[in-house]
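**Q** See the structures that follow.
Taken together, the values in this text are just the output of simple stated rules run on the coordinates, not laboratory data. Model, not experiment: these values are computed from the prediction. Cβ atoms are built from the backbone, for glycine too; each structure is taken alone.
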Structure 1
Amino acid sequence: MRLYRHILFPGILGGLLCITSCYQEVFIPDEIDEVFNLTVSSGVQEFLYESRDTTYTVDDPGIEMYLNDISMPLKEIRVRGKTSLNFKRKSFSVFLDAPVTVTDREGLGVKSLLRFKLLAMAMDYTYIENRIGYGLQEEAGVMPLFYKYVELRINDDTQGVYMLVEDPEQFFIEQGSEYILRRGYHHGIWDSEYEPGYHFIARETYETRFREIYSKLTSYQGGELYSWINARMDLAQYFRKMGVDYLLKNGDYTDEVFFYATMDNQSIRYRVIPWDYDDLFKNDPHEVGRNWGTGTLFGERVYATLDDIYAEIGDKMIFSIEDDLDYIIAMDPVLYTRYEEELRKLLDKLNEATIDRLFNRINHELSVFYNHSEIIGQSEFDQERSSLELWENNMEQKKELLKERLGQMKQQLNTPSQ
């Protein structure tokens, strides 16, 4: 909740006139809801700051972690991520022996967490990209995880603004699922977790079912291909994710998505969880000029420029075709028509008021951090420094960019194909 104090400024008119005109609303920043404090030896603290390009478990006999000065039942904490490994401010995976309670973003409810990530957002100079991506995917009914801004300290030294995100590997268990995977390049399984006990299905069966999604991409087409894929994953949900990624110009999402198994009519069917949104508002998707990650089921696909992509798929409302699944959705007329149908439903929900509401929420959530110079000062260790002015300017620019792009998408959907 934002707090305001009415301060009286006496004027020469006094009396009733002063009652109606001599009060000024002065914003008093809220206290930060959640402050995490990791305590380790000075040597481990220095190692955390200086280590680069490696993941590891933080090993210290006296390690403890506190939430708002209350000791947490810490089981393990790991340095994680990819890009953040190359910065002083690291990202972490936190594992607890018993859950802790965290207030939600509105301060109206709570969330019980046993496992969560603390993302440093070191590549995002105003700390808004993940929040925008998660917020829009939440509006689209795709993002199911709990997330919020928090402060992290190490030995009482602030590390700056962090994004706390519920661990997908906790979420899938809560949903009664036994298996979750993170997709890798070339439709591989980059990582996975298996917790049998609900359906007693073998891990290999889950893996085979995921690989089946891609197994008919080159041999089936049209309605037959749609039915095959949709039986194995929730295509409508995946289409909505793709639509938001197009709106956001998300340059990197082949390996930034989790698939978790559900049971539908006694068959395994996957749903997705979007992950890192630290590469938004890009001119080009990742496959432009970087063919090492482009799928190979349809032969070698090389795109030196964005025009090369347009020359192959036309003016389709899909930002990246790096993964073979996204490629065939762009190329197959039936799949693309189904995608456009879902995109139309999505854009019926998203409008300028949605964008305004999202940015108002972000402003409310982040302003308290920007009112603490020592917290924002930690951005000196990120890729770029931040400041209150830079944040305000970037917020306004990105808000207007999304509104403009939203209008363009709606116009394109309503323009008949040539």
Structure 2
Amino acid sequence: MRGHGPAHRPYPYPAQAQSIADLPARLGLFRVYFMQPRQFSAALLAGTLSFSALANEATVTMACQSIAVFSASADDSIGSTYLAAFTADFNDQSEIASINNEWFAYSGTSNYATLLQLEDTFFEVGFTAFLEVDIPLPGDSNLNFITDFFEVDRAIDAQTAGSADFGDGPQPVSAVWSRAAGKNTGQVRLSLATPSALGDELVFEHTFEIFQYSGKFTYTAASALGGDVSGNLDLTRVGGEGKLVGGFPLILTDARSLERRPTQWTGSDQVNYEILGTHEVEEVELFLDRIATRPWYAGSFFFLDGMPGTPFQDEFDLWDIFISDPNDGDGDGIPDLTDPPTIIPSEPPSLVLSASQGSLQFTISGTAGTVVNLEQRPALSTGNWTVLQAVTLAGASETVVLNSPSENSFYQVTIP
């Protein structure tokens, strides 16, 4: 089988340094200066704390990349009746283990494949062919990262082409598709040459089915990068009966990416579906990524078994998901799903510096979860502060070690 300039003030140096003038002799040519974090108004503090406690709601749509195409029969010109069935449950020698009706994505978003089993009921002869057929609407016109063909609200009325190979080379196939908007089932008429020496063309009228769900994702945002996003999905099948509900635990890896934990969903028929996490498919890491400048997230994921009631496991298992998150508590243009609430420190962070053998060790203390910038400039009253490193305090303190500069330097920590 992806700024407001903070207020600042001098800060006491380590106990052995009694003044700025005394520091160079003790720390070579390096000076330390501490910038006190900005002061927050009571109104902002209250708003931030209130925001962080709320659960947000986003909208979700997802669709299976596979199509179910069901068996049908057709007569050839000499009156023989053929039964046609499809499956993805076959081995490298095209030996069929079970019939599961699946057409799977074979090349890009347009080309689909399956193994076709034909049975001549008159002569009691069977044939198998590797079938490839293009689908209509293979694009993504509304940019929601779900192929248009799998969106139930779109009507389909089109003809595509393909091929069937019974072992002596590919032969042309015609497919005429029709599906009304709002329906998750439609008809596909397949026309292909009969594989027997007698007869000519076979025309099958198959029913096909697509699988799309939509609904809501109720979540509590992570408290910091690397933290957990806890939430639940409540999805309804589009165009038909069906529900999927369950947890959707995520890990916020950075401002644009979420890692999925393995989870379990329950269908309306009380069947449980195992959902594989980001790292559970070997050499295929499927993340949930934010679309740049949009409040949207898209990705793909695998069910362990998309239809647990059948003998075959690796079926109807690859799905695309799209999340639209309108929540933006701090108004910075980044949805809350990947924008942890600002942590208001209970006290300003402090900075202690020590030097040893060509390196500087900065010990930054403060409230766990606070993000601070360690900054440097060459003079106390002139020049621009340069951010050397952003640090998230995992505990009461964090230590940063940097190479000693070659000239006088001042250092500070700020809350960005």
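**Q** Kindly point out which one of 1, 2 the value -1000 was derived from, the read-out being helix-only ellipticity at 222 nm (-39500 (n - 2.57) for each DSSP H run of 4 or more, over all residues; to 500).
**A** For helix-only ellipticity at 222 nm (-39500 (n - 2.57) for each DSSP H run of 4 or more, over all residues; to 500), the value -1000 is produced by structure 2.
**Q** Comparing 1, 2, where is mean count of other Cβ atoms within 10 Å over residues 81-88 highest?
**A** Across 1, 2, mean count of other Cβ atoms within 10 Å over residues 81-88 peaks for 2.
**Q** Which structure, out of 1, 2, was FRET efficiency 1/(1 + (r/R0)^6) of positions 201 and 233 (r between Cβ atoms, R0 = 30 Å, to 0.05) calculated from, if the result is 0.05?
**A** Only structure 2 yields this read-out.
**Q** If you rank structures 1, 2 by Kirkwood radius over Cα pairs in Å, which sits at the top with the largest value?
**A** Result for Kirkwood radius over Cα pairs in Å over 1, 2: largest is 2.
**Q** For which of 1, 2 does distance in nm of label points 7 Å out along Cα→Cβ at positions 97 and 369, calculated from the coordinates, equal 4.8?
**A** Derived from the structure labelled 2.
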